[in-house]
Every structure is written in structure tokens, then in C-alpha cells.
Structure I
Amino acid sequence: MIKVLYFARLREQLGTAGEEIAPAAALQTVADIAALLRERGGTWLENLGDWPVSRQRYWGIPLPIWECECGEIEIIGSFDELKKRSGLNKEIDFHRPEIDNVKVKCRKCGKEASRVKDVLDVWFDSGVCTWASIGYPRDEKLFKNMWPSNFQTEGPDQFRGWWNSQMLTSVLTFGKSPFNSILLHGFVLDAKGVKMSKSKGNIVTPKEVIQKYGRDVLRYYLVNSAIWNDFYFNWEGVKDTSRLFNILWNVYQFIDTYIPKKQLRKPELEVEDRWIISRLNTTLEKADSIEGYMVHKFVQSLSEFILNDFSRWYIKVIRDRVSPGYDGSDRESAHYTLLEVMEKLMRALAPISPFISDHVYRDLFKQESVHLKDWPKPDKELIDRKLEKDMDMVKRIFEASGALRQDKKIKLRWPVDKMFVMVKEPISKKLDGVVKNMCNVEEVVWVKKISGKTKEFEGGKLALGKVLEDDKLVREFSRHVQVMRKNEKLHVKDKIELFVKAEGKVEDVLKRKEKDVLVATGSISLAIGKVEKEKGRFEFDGKKIKVGFRKK
């Protein structure tokens, strides 16, 4: 039985275009293969003629045929037989020219017979390589353990070449196929689908990509699409993959900066922590696609997880929970979750992008190498499909609230007192905190009807209340102070003494909101009315504000 993985052609032949099919198609005969690949010249398989296996060349395996001038022809079956028949008592190179000097006694007339000058077709060499390379027939031990091969991969041209020669020689010799399964890969073409060649000047070498973007990026980029399709190399695609790795590196640096490098016991997890762990295990479930040679499906699911789940969502949701000034009881669960996700993510990424995964693993977890670890298996008990579905709704609410803020010219960092939300399918109330945090609102009001200026989204609509002016001032003030800290090259964990002088009611607001200001600016004290160590000035709602600070 031959298993051919060639889904595009299989869909065409079986009439299942656009549908998912089994990862391997079992094809019983050569005629079945021909039907599958007819558009690529499959009919040649049904019309194979005789195979002249000899070639009149110098290099190659010498034909083991000796011919006498009397017309007698004899085929020598082994080296040992040749030594016995020729009287050869020393070791020689059994290739030309030495083999040409070996004579045997003709069985018919007794005269010397000479070897014919021809060599075997190189395709014959390749056809018998799967057993000849492991010592068969002189030694059957490896042959019994390793033949036929479990898996081979090559391009479609090898149906006429290597696979053809293997099949013919194996069926003639053993009456069976020399392989259990084959994976058909496409060819690497340029961005326009043209074959790369020096004359056309469109060749891109792996070395060029590695020098510019690194080995991990190249490897990930190449396995991100179905292996059996022709691969259209595009520099923009490489850049997109590089951006993914930059994001992953930023996540690593975020964890390296904010999270203690020690093993943590599993605490009681918050709902967003349970969600990201559920998404991780759902992603790991898709690793099963690798067993069907569909590596690209797992790689695409990894990309989705890294970009949209881990980086663009979870990190933003828990950012405040891991900030240096935060001391809430949910801080430890965020630490645990970040390390738990990163540990399994690096193990999953290791075979695809071995260098970054090993560096991150060694640094964060103080282990010898990620490549000494087992592949991470999904824990189905940690998968919560309903929670994942509800969080998808939260993401849509967040996107809609951002769009409505833009319509109403309300910046995302400005807190709003209420957000009214109407959804067709209710979501868990446990996610209210995530909605409030991400949408920057004091209260979420779930309603059955909604009016006023609203924004619709898939599954519902929402409306925003009023901006909280005092909190708006605190957010704007804190943003300016953080810019000043960065200009002074202060580390995120560095503490400062903060000084402020401002016009109008700004000083009163900052005094009332002192605790929030201290946390948001990384300060241990706030002095109002007089500025020391001035670092900058700015205006807010027409009021001038002067800021100073010194590192403590």
C-alpha cells in the first residue's frame, strides 16, 4: 500500500474541493496513483515500457556481466562468487578501472571471459539504495528492522524518478513497496511563481535570509504553508514572520523584567489566567496535525496564539497586575500564569525555531536546554470552551468600545463612568473585570435595550457614559511623567520623589488622587506647590503644569 499526501490533486479527483479530508489517501495500485496525478503526467505510470538499465559511461556501478568470445554470457551474483571464480586473492576497488581487469573462466569453452564495459543506470542505484545502503543481502539484521522505510519525502518529479525506480526494483525483488508513506512537497518559486535561476536573477539563497533575519525566522516562514503546494518566496512574508518573532521577544523581555525567576506554586487563578491557559492547551491540541504531516496548521495556530491571545490580549489584560507598584492578591497568579504559558510555549516552538526557544528557556527557567524536554501535551481538563467563546465576545466589545471612543473623540486612556452593553448571548459575569479593565470604564451595565449614540458589533451593541474628568487628568499627568522618566533613562523599578506645580484646580485633583498618582508614576512621595529637579512642563486643558523628580 502506498500513501500519497497530495491533497490539492486528491480534492480535484474526488470532487471534495473546499472540504477537509483525511491526512493520507490510501492508494492500492499504480493505476490509482496515475488517476491522482493525471494532470501532471500520471498516465506515464500506466504505460511504462522496458527499462534499459545499462549505460555506456565510466562512472557508476559496473554491470556484473562477463562475456566470452564464444558467446557465453554469465552474471556474477556477489563479490564472494567473483573472487572464487576469478581466483582473486586480494582486495580491490570493484569499480572501473580495476574491475575491468578481473577475468573469469568461461563455463562453456574454458577461455577467459571479460566484463562488459557498461555500468548500471544511476536510477537503478537509487532504486536499490533503501536496502543496499543497510548491507542487504550480506547482512539482514538492519534490513529486517528498517525496511521498508516508514516515510520518504520528495518533489512531484520523483514519481518519474526515485519513487519509480524504488518501486520497480522492490516489487521485482521482494514483491512489495519499499516505503509505507510518502510526502509530496512543492517547489520553491519566486514571488511571481517563476522558477528561480541564475540567468533570471531571481534566486534567493537561504544564507541571504539567515543573514538578514536569522535561522528561526526562515524555518518558521518555510513551514507556515502547506508543504505539498509550491512555495512562493516573498520578502514581505519573511518580514511578517520577523515581526512575529519581535513580538515574541518583547513578551520574553516583559516577563524577564517584571516576573521573579523562581518556580511558583499554582495559586488560585483569575478568570483571564484560566482563559489563556485554556487557549494554550487548545493550541497544543492542534499539534496532532503534525502526525498527518500538516505542520503548517500547527504553526498557524501557534502564530494566532502568540499574536492575538498572548501578546495583544493577555499581556495587556494583566499588565497592571504585574507592575512594580501593584500589591494586589492576584499578582502571584499572573506571575505563575506567565511562566506556565511561556514554559510550554517554548517547548512547543523548539522543533520549529530551536534557537530563540532554547535561549528563552535557559534564561527564564535555568534549565540546561529546552531540547532535552518532552513535547508539551495538552491538558484537556484545563480547556474551557465556553470561557474561550465568552472571551471572544469580550474582545469584540473592546473593539467596538474603541471605535465608539474614536467617534466621540474620547481617548482610550480616559476613564468613563459607565458602559451599557446589550448582547444576544449572555457571557459569564466573571469577565466583568476584564471588560472594565480593557475598556477603561468604572462600571459595565448589561441591558436588554439600548439607545443614544451606540456602536454595533457581532452579537450586540454598546453605548458609553461620561468621561471621569479627575481620572482623565491623572492619566494624562502620569503619561507625561512616564515620558520624562524614560528620557532620564530610569528603569521601570526605579522609585522617584515627585514634585508638581500647576495652575487652576490641577493641584487639588492630584492631591485627592495621590495614591493613584504614586502607583502610576513609580513614586514614593508627591510634593505639590514647589518643584525641585525640574524635568519638564506641559499643558492640560489650558492649565500649565511643571514637573520635577529625583531618583530615590
Structure II
Amino acid sequence: MLKSDACPDWWLPGDRAPEPGTAPVQAALFRVNEPLLLIDLDGQIASGRGGTVVFQKVQPPGFNGHPLLAYVPQLHPRQLGDPTFKKRYGLTYGYVVGAMANGITSVEMAAAAGRAGMMGFFGAAGLEPAEIDKAIYRLQQQLPDQPFGFNLINSPNEPNLEAAVVDLYLKRGIRQLSASAYMEMTLPLVYYRVKGIRQDAGGRVVCPNRVIAKVSRVEVARKFFSPPPPKLLRALLEKNLITSEEAELAAHVPLAQDLTAEADSGGHTDNRPALALLPTMQALRDELSAKHHYQEPICVGLGGGISTPDATAAAFSMGAAYVLTGSINQACVEAGTSETVRQMLAEAGQADVVMAPAADMFEMGVKVQVLKRGTLFPFRAARLYDFYQTYESLEAIPAKEKEILERDYFHCSFGQEWEQTREFFSRRDPIQIDRAEKDPRHKMALVFRSYLGRSSAWANSGDPARKIDYQIWCGPSMGAFNEWTRGTFLAEPENRTTVTVAMNLLFGAAVKTRCNWLRCQGAPLPPEAERFRPMKLDEIQKRLQS
């Protein structure tokens, strides 16, 4: 007998007999719209449907039933995550497609996510306002009634650009903003959050502009969980950018409406372990919410490492309000990158990533996580940073090293590279050119940053002459995804659509969660029964509708 005598329950069949064996049990697990009953059928594990359950120690007289091993309720993927978060943004699923820079999270990707009841953030970082404006127009046309958002990245070296992007978002009515790579709160960020804040007829504070921060450090999360800094509010008042009423009401809301705990991710990351990071962020949220008596709850989600059903289920089991994906989306067909990059990502393993100097925060020594398999970018980028640390100017670099840089890195002379760099910054941020003319070391930094920045563009365009220099933001989750999909239709890049990947993670997480509920009841679940392999989107949708 499989049933423990410690707490026997009983099941009486209705019009369907119990089905013994691994296959019926797995089929029952996958029927996420139905409760699942595991039955002891003469020493065999079986699946039961319908019937009557009696919760008592002794089998009732005349009750010709079977011992009930375990019971789990239905769990549709839309039930995963925090209902407050989903209601706040009008979502069906607690799933966010993170903003990968330079338009890698493209209009097409954000639109696909929005139509499927998820949230997609366009990857605006690294783009000029005119390019971002075109993306805003296209998304507003494609998603007039569905949710979407745009990214705002911290730009300590280009504060005017950050301010211009915020002005554009406010002008175009962008109401959801993903704030990333912040270490200190900035005037443009606070301006976006506070502008238009008001009280409704019931006295509740209403913030039209929502910030979802992406954070990996506790000290930064504390700033986002707190009201906007008074010093920055005063600066906005002095500039007549906000009213005194807006400044006063700002003291009653957190700077971030919600926050993503960013674990070991691609791009900007501190390589934090998700198991330690998420509970810490949740506890900090609770502490500051109680301190400031916020009227609206702050939701905390998890990103970094979300690439398999098991990881997705684990995130939701830990109380994540939503999950955020990044690296795996770059391998999808809608991503704003090249076929070459998608193929390179499809071949990546978990150990095929490394940290490399970041283009946007080069002088500060900030690093990003990138793919190292098939490219020399991370090694060349590290060498450029070493040169920046060692020498005071381009002219001070030894002739032998200069020859290598001009031949292998820039494919032109230092002088020609500077002219290209000058032209770029004259459009993007002319102040940088003025500073470089006075500071040879800053001039060197701009030239090196030019290589780092264009390495991403070469990857996105698939420039074959520059393949060895591709910068591809990627975390270890990409390798986990490839391992999980090995030998299935999702192993091929052309089959990886954003929604297919997302629904496999969500549906798989629902199945895995139900498996865990069974294990917690001591049910002897066959290992084969809980194995979840990728399914085509139409098959998942059919199962969810049945």
C-alpha cells in the first residue's frame, strides 16, 4: 500500500475509473485547469478525475473507495504572481519582457508581449531621442489598448541625454518606465515620477507615471523604496518643472512603484544570487512600506536566471510578484539583433559568459556580462580599460601597442577614429567634445567607448567583418535555456518566438509547482511524470482552453 497510515483520506470514483501508470499521472499534471488526485490503486499510483473525496482516518462503512495519496488544486499560468501587479498594469500574466538596450527588445517584441497579456519594455538605452520617438509612435499604433513601457538607463556621463529622453516620455504620454543601472537617484528620474502627481476625490495620491526599477544592490533598492529625495524635489521646484503641490504629494509615494530584484543577468549586473537577493529585497520593501505608510503596495519581481520552468516556478514559489526575462529574449526572432547573434546564443553554455567593461560607464570601471564564446570582445574591452588606467592620453600609448589597436581594434588610425567619435558625440552630447579638447585622457576614454559602443551595433547588424568584435549581452540563463531545449523544436533559433518561450516557462512553471505540491504531501511521484519538455504555442493554448 502506497498510502501512509498517518493521515489516510479516501476517494470514491464517479463516472470515471482511476487510471494507473506514469502516462495518466503526467497527463493529469498537465491538465492545469483541473484539480489533480493521486490514488493508491492496489499498490499502484493512479490518477483520479471527479468522484468524491472523504477526509477522515477510517474508511466509512460501505465506502468502496481507494486511499487518496495527494490532492492539488487547479493552477492556470495566469494565477502565478501577484494579482495586484497584474491588475495595476492590466496584465493577464505576471511576466515582463525586460528592456535590452539598442532596441534589442524591439517594437515587435514589446508588441508581441503586450498582445499576449504580458508587459514588454522597449530597449531604449543607447538610442538617440529621435530613434526612441519612432519606436513610441509605432508601439502606440500597435498597442492602443495593451500595456507596454520604455527603458530609462542611468547616464552619469550624459545627463543631458537622460533629461531629453524623460522629456520625450512625458511629452508622448509614456506611463510605464523601466529604470536600470541606477546607483544614485537623478533629477530626470524624479521629474518623471513626480510630474502630474495629484489627489483624487477620495484623497488618495495618484501617480500617473509608474517606475519599475531594476536593482541588484540593497542600498540602491532602499532609495527606490523611499520617497523622492527632498533635495531633488527642491531643485525641480527651483527650475519650475513641478508645482509645490506635486512636491508635497511626492513625499507620500515611493520613487519606484515596483521593483525587479536583478540577480545574475546579462548586461549591467552585480552577479547576485537570486535565492539570497529576492528575500532581502522583499524584507526591505516591507520595512520601508511600514515606515512611510504607503497607500499602494510595492510589488517585487525577480529577473536574472529566469530561463527554465523550474527557475520560473522557484521565483513564484519565493513570492515574486512577476518574473522578468532578458537574455533568452535576445535569442528570439523578434529581437532587434542579427541571425548570427541568435545562432551564437543558441550554442552558448552556462559558463560561456564573462564580465567586460561597459561603454556607458567606462571611466567608472562598471562592467557588463557578455557572451565570450565566439568573440574576442570581452578580452579586447578589458585591455582598453587597462590602457585607460595606465596612460594619460592616446599619444602616450607605446608605438607597438598603438599599432595593434589601430590594426585589430579600430581598423583605422587614432586620428581617424577620433574624427568618427567626434562626429557621433557632436550629435549625441556636444559637451563631451568640449571636455575632450581640454582633457586628453577624456578624449582617450571617448575613443575607447566608441569601440565598445559600436561593438554592440556590429552584433545587431550582423556585420561579418566584425564578428570577432561582437558585444552580446548575455547571462548564464542562456545556457540553462539551451540545455533545457536541447533536442526539441526550441533548440532552433527560428522557432524561438517571444510568446512561445514565455508561455512554455509559465505553463511549465504551473506544472512544476503542482509537482512540488504533490511532493510536499509525500506522494511517490514518478520522475518521468514531472518531466516538462517544450511545447508548441498552439498546443499550450489548446491545453489552457480545455
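Nothing in this text is a laboratory measurement; each read-out follows from the coordinates by a stated rule. The structure displayed is predicted, hence computed values, not measured ones.
Between I, II, which one scores greatest on Kirkwood radius over Cα pairs in Å, for residues 124-443 alone?
I
A value of 28.8, 95 was computed for Rg and Dmax of the Cα atoms in Å, for residues 60-291 alone; which of I, II is the source structure?
Here the read-out was taken from I.
The value 15 for relative contact order in percent (Cα under 8 Å, 6 or more apart) was derived from one model only; which of I, II is it?
II
Looking at structures I, II, which one was log10 I(q)/I(0) by the Debye sum over Cα atoms at q = 0.06, 0.07, 0.12 Å⁻¹ calculated from, given that it came out as -0.52, -0.65, -1.28?
Structure I accounts for this read-out.
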